[in-house]
Structure P
Amino acid sequence: MTLTTHHASVNDTDIAYWHERSERATKVLVCVHGWPETKRIFSRVVQPFCDAGFDVVVPDLRGFGESGLAPDGFYDVVSHARDFEALVFDHLGYQSVVLVGGDLGGPVIQEMALRNPSRVERMVLFNSPLPMDKELMAGMRTRPPIEVMDYFIRQGTDADALASELDTEDKRADYIAAFYSTRLWAHPGAFNTEDIAWHVEPFRDAQKLRASFTNYESAFDATKRSEKPLYGRNTVTPTLILFGTSDHVIYPDFDLMAATVFDIHVGPIRIENCGHFVPWEAAEEFIFRTVGFCRK
């Protein structure tokens, strides 16, 4: 399937997206990528979702992939959520959606669901940051090993210096490639050399890579946030929880933690021999679980 990229101007920002329609669609899936990803991470699932009877919208976050840089300089969760609300509800005219997301896409779709409880029918969430609840999560492993968090701290607190060090396309490509290979976010062997090169290619752009660090900065610096997120417990949106268990960067007990965040949930469903990038690494199971959940 050849996927055509469309563009829309929302919130003064150029947002690139794939939009594939099914003649028998009754629901629309909006698939939101994370870091260090673009819409390409969903490329294996778009056609099967259409074949199953869904319209599919897959945007690039502002500052990522084929989307433009944000004139206001904000790349926080709320800015991304507002972009996609404008894209799917205003520009494309959908009245309600099913949201799909992992990694940074997870907080974005959680924010959208809390902001639009009557328009978000369901969510499919995998390997994503979660709001913390010390009481409900007591005894759970809520932090990944400290040695895998160096990237988060560096990108969040020393982004300019890091970007200055990555001063060639090859250095930027090598930096991003590690997250698909040696850092063990993915299950070993999930991405071959050609796969990695394809996913890394958009991050060769120095401005785009620097922009992608800004969401990490917003975790440490409130001035990097366009507004305070609603980010928290969700009591109304039915949520399918999937967990690629080979992921070395997300919480070890992500599945158990997520079950405390979403009052109405299916799962958690653990996917073995799959890591952080579930729609790519376990596309068939991802499709099967998502389609089944949406049809119930």
Structure Q
Amino acid sequence: MTSAQIATGIGLRTPHLREFLALRPPVPFVEVHTENHLCRGVMREALHDVRKSHDISFHCVGMSIGSAQGIDRAHLLAIRELVDEIDPMLVSDHLSMSTLDGTFTNDLLPLPYTEEALDHVAAQVDAVQTLLKRQILIENPSRYFSYRHSTLDEGSFMTELTRRTSCGLLLDVNNVFVTASNTGEDPVKLLRQYPLDAVGEMHLAGHDTVGSAGKALRIDTHDRPVCDDVWQLFAAAAAHTRAPALIEWDNELPTLDVLLSEASKANRIATKPRSAHHAVAC
């Protein structure tokens, strides 16, 4: 991952695992959902096999860093055991909450952006990094609404979080576009607010658009190709960071060839001369 150019990996999901291991395609890394591999057995063994030829990024979905009751220590210890065993290139989770009184939701719910929430999240990130003995990346969420009592914008919240904790930013470019569309903001202006010098990885994904209360609402579905608007926003981000990118596709999975084609497209866009991105550059 030392190249001056962005290198794009793919999210490796179970239906593609056997074909991936047979082909060992020339992508620089793959990303897996950490929680799918916490139990010992076939899925754990598969990671060791993948690790023989590819770097692995761990993307967690269950830390619930923003939950008021704090992170479940047993869950975090299980992650640490897996991290120590596999030694992934990156570990990440979301700026969100997904548990309430020990019950996990199926959604990554956004937080109010207040000083109190910032203090709490920073303490949780510090605790995770101390236990894992490594930096983690925190992903910006897709938002479908804004809290009235928020006192900070999302970019300021993320900037201060990375400053206080030295964590990195997992910049989900699709989430930036989805959030901007749903909240009536300009996506390029929203992109400018983030600490782009702290980006450790970028995500690219597809989203759906549905009608809600008489207007279009974009939903982060990860079930289709990246749209043209998100590709343009990615070009703007790629002009400011050399962090690796990832094609994230979780539902309505296509063939492995489609994922690899999307990764190749990301590399072509990222390596265009910066002058070619003048219309959307930050």
Structure R
Amino acid sequence: MILLVGAGPMAVHYAKVLQGMQRPFVAVGRGEGSAEAFAAATGVPAIAGGLDGYLGSNRSPIREAIVAVGVEALAKVACRLIEQGVTRLLVEKPGGLTLDQIENLAATAARHGASVFIAYNRRCFASVMKARELIAEDGGVTSFNFEITEWGHVITPIIKPDGVKENWFLGNTSHVTDLAFYLGGRPRKLQSFVAGALPWHSRAARFSGAGETEAGALFSYSGDWEAPGRWGVEVMTARRRFIFRPLEELRVQLLGSVKVDILDTASDLDRDYKPGLYLQVQQFLAGGGPELCTLDDHLLNCRHYVRIAGYA
């Protein structure tokens, strides 16, 4: 039996995937309202009262869990489960509100011998998997760039728990940085610059930098949370430019041409479920897979993220 912790919108997406796989699960939420909404959306009741209440009454061993609670509670819930003997966890991104929380989660997992994966589902998009195949065919990445602009004017009025917006880069912007480094390679050298401030994100509003990956590819990035823009990733090989803008679509430009074509990578799984989620859960339940983000890899990436974000 799989334990699904959370009863919000993301937990509903996971529930639908597990139902599609015909995998039994128990969902645990905090409030009665979210439990009722979960049941209405999935047809499966969720146990209200929170994780501690469930663990106090449950007598069956739990080996696998999916953690889909708010970002402010991810690390605490995951550590609690590990300490209760759960040995395999899929934890919603980014696994913790701060680098300290993510480091503590990694230490807890290592101490108890637990396998933890961070749910960056964009890695499992059909478009991303096709791009990886073509990049390998071309001999690897030569360079890449990405944009990390967030819509500050939209985020400003959103009500979030304390600390969530102040650490927005880890909680939200890391979607695009994870995809960029997954496709292009992890940095070996990185120079980062930040400027400005926002009322809800005091450490930076503008971001710029460049570096070199462990494989020798060069990269650059920029973002301005006070200006128009959007997330985007562009990856270059000796034969092609792969453009993810928006991230859900793959465009390709061939060497010697200015024409940009949309590559058809339509997938029934990405249409029927939240894109990337089915394959991600499938790989997790199978014990691992090439697209899954391990906690150890994520921690290495996060040490770059905090420099890019101005948190270091």
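Observations, loosely collected:
- Answer label among P, Q, R for the case where distance in nm of label points 7 Å out along Cα→Cβ at positions 91 and 171, calculated from the coordinates, equals 1.6: R
- Comparison of P, Q, R - label where distance in nm of label points 7 Å out along Cα→Cβ at positions 59 and 139 is highest: R
Read the figures in this text as sums done on the coordinates, not as results from a lab. On a predicted model such as this, the values are computed, not experimentally measured, just so you know. Cβ atoms are built from the backbone, for glycine too; each structure is taken alone.
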